[in-house]
Each structure stands twice: as C-alpha cells, then as structure tokens.
Structure P
Amino acid sequence: MTEELAAAPVRRDRRAERRAATVREILDAAWRLADERGLTGWPLKDVADAVGMRTPSLYVYFASKNDLYDAMFADGYRRLLERAEATPRNGTPREVLHRAAHVFVDFCAEDPARFQLLFLRTLPGFEPSEQSYALALEPLTLIAEILAAAGGGDAATLDLYTALLTGLASQQISNDPGGDRWRRLIDTAVDRILPPS
C-alpha cells in the first residue's frame, strides 16, 4: 500500500496555478504602468485593459487599487529579499555591509516607482497590510544583523544607515538617473557610520 501511495501522481491544482499566473500578469501590468505614468497615473481600468480583461473581472483578484498596491508592495519586498539572498556573504562583516549597501541602492535606483512604493509615503491613504509589512521587516532585520556584526549594532546606527542609503538612492534617482554620482558615495557613507576598523 505504501508503494501505491508513493507511485501515485501528485495532482496539480490547475485552478490555483491559473489564478497565480493571472495575479502575476496583473502585477506585471501594474508595474509597467507605474513605470510609465507614476504610481497614481493609472486607473484599474487601464490595468484590466493591459491584461485583456474587463474591469469588473479585475475585482475578482483585487478589490481596490489599494489592494493592488499592497500586492505590489509585497512583490517589491520579495524581489529585494531575492536580491539579498543572491548577494555573496563572504568576507568581513564590513565588506558584507558594503556589498549589501550597493545592492540596496542599485535595487532602488533601477526602478523609481518601486522605490517610491516601498520606501516613500507617496500614496495618500495606502498602508501595507500586516502580511506585506512583515515582508518589509525581513531585509531590515538582516541589515541589523550585518550592522551588528560590523560593530554598529545599536538602533540609532540602523536608523542612520537606512536614512543615508535611502537618501543616496533618492538623490541618484532624482538628480543623476542612470549615472553614479551618489552611488560613488555609498562606501564613504557606510564607513562614516561604523566605528573605525
């Protein structure tokens, strides 16, 4: 009997797979519109049109624009976590922190709309759900651990680190898109908030 169970094929949940694929398609369309027109420059009808569905059908997946923003927020943090997980952690804690800082600023600068949604309060009335906000805390916890290992383990240093890097990313996006004027300051900023090595 055990062999029969082991040999039985696993049944796929095709309905869940189709739903997940549609949600991904909607998110991709919303990100494209946000990149083209800004976070608020498009109605849900435009998202529905972009994926080839009627607007009422979109409400089956997202009850409101804020629900879609919430899914985008979670999606953005999942992408940041993927980037963090792919970042090598070899070297001294200070070297790892420098590498993480570059990854963060690059991640922010490559997609201004995503940067605004994840790190600035640009959408009146939007608050991420508890579940989405929990994703936002994961990279912060990771950076706090790396900072502590590098000698900057207090809350004030974490606040300064996040403020400096978010500020550098904002300046890069606003004043030198595609360039490296503020990216060049990342290592200096990290070194200045850490105790001398």
Structure Q
Amino acid sequence: MKKLHQHFALHKPYGYLSQFINNQTKRKNKKLLGELYNFPKGTMAIGRLDQNSEGLLLLTTDGKISNHISSSAYEKEYYVQVSGIITDKAIETIQDAVIISINGKSYTTKPCKAERLLTSPNFEERSKRVRDDRHGSTSWIRVTLTEGKFRQVRKMTAKVGFPTLRLVRVRVGNYTLKDLAIGSVKEIEIALK
C-alpha cells in the first residue's frame, strides 16, 4: 500500500538552493535539491537553508506538516564557525536580542540560546574550503532559536562583530543530523507534537 505522504532528512551540501525549481532568470546555473535524490512529486523543503549554509533540511509531501515544523513550536539548532574568538559579551547579546535588517526593515530577534563550543565539531570538509589560520583565528558557537528569518543567524553574528564563516544546522525539533553524510538523504517518520 502506497504511503499517503513521505518525509525525508537531507544533509544539504554547501552551494545548493533549498528548492527544486530555479525561478531566477539571472542565476541559471544553480544547484537544486532534485540533483541529490529522486524525491517524489510534490516534495517541499520544510524551511530553508541559504545557499552557503549546510546541514539538516527536512522535506515532506505534506503541507500541513511543513507549516507546523516551520513554526516556532520547533527549535532549530546551528553550529556556527565565526571569524575571531567570540567574546562572552557578544554571546550574551545574541542570547538577549539583536537588531537586524529583514527586507529593509529593522527587526529585533527573540531571545535564544547561544554558547561557545569548547571543541570544534567534527564535520566533513565542505566543497568550498573555509579560510585557513593564516587569515586569523576562528571559533565555534551553538545557536538555538525558534524563529528563522532570512539569513538570521548570519546577520546576528555579524551584528555583534563576528561574521559567520560556516553555518551547519544540526537539529530541528527532535530530528538531528547525526551521522548523515553530506548530500545523503534518508526517509523518516514525522509525527506532529
């Protein structure tokens, strides 16, 4: 018996758009999700990761599930490599609220969780290498939030003086990246909270 809906976890690689159709006339040679796996018709990304971001991307054929998981009911957790050794003050500012620009308007982020990672996460090398130590120190932080405005985490770290070099989403709600290799897809079960 065919399933009514299907759900997937994907480790989105650097350089891919979180979509299946390129509707932009200026940027024609973009990499799309359909190049990674033969997804069933009607599959949609639950939320987005920008082209330069990597990590866990959930996909579904069920619009109701997509809307629910994209909502603030689900935490989204990111590991973020930033330029420089991030300060406690910068982390506190990220936790409390940062004023960023969304579509040309000022937006104050909601309080979130942020902390310095004491050791660098053990991620696979990405297709485009992050700068090396000759260009200055870097550090890693973990940021967990319930909203997801356009390039929000990148804008938050830049605003406090530590631009993002690499951003990897590792968790959405109870769904984690675990050991899913870059570009890999697995079918999963999704149950609403």
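Assorted remarks:
- Percent of Cα pairs over 24 Å apart derived as 50 - corresponding label from P, Q: P
- Source structure (of P, Q) for helix-only ellipticity at 222 nm (-39500 (n - 2.57) for each DSSP H run of 4 or more, over all residues; to 500), computed value -22500: P
- A value of 1.9 for distance in nm of label points 7 Å out along Cα→Cβ at positions 78 and 182, calculated from one of P, Q, originates in structure Q.
- Which of P, Q yields 23.0 [mean count of other Cβ atoms within 10 Å over residues 54-61, calculated]: Q
- Per distance in nm of label points 7 Å out along Cα→Cβ at positions 126 and 158, the highest-valued of structures P, Q: P
- Answer label among P, Q for the case where relative contact order in percent (Cα under 8 Å, 6 or more apart), calculated from the coordinates, equals 20: P
- Which entry (P, Q) yields the derived value 2.3 for distance in nm of label points 7 Å out along Cα→Cβ at positions 30 and 46: Q
Rule-based calculations on the coordinates, nothing more; no lab input. Keep in mind that what you see is a predicted model, and the values were worked out from it rather than measured. Cβ atoms are built from the backbone, for glycine too; each structure is taken alone.
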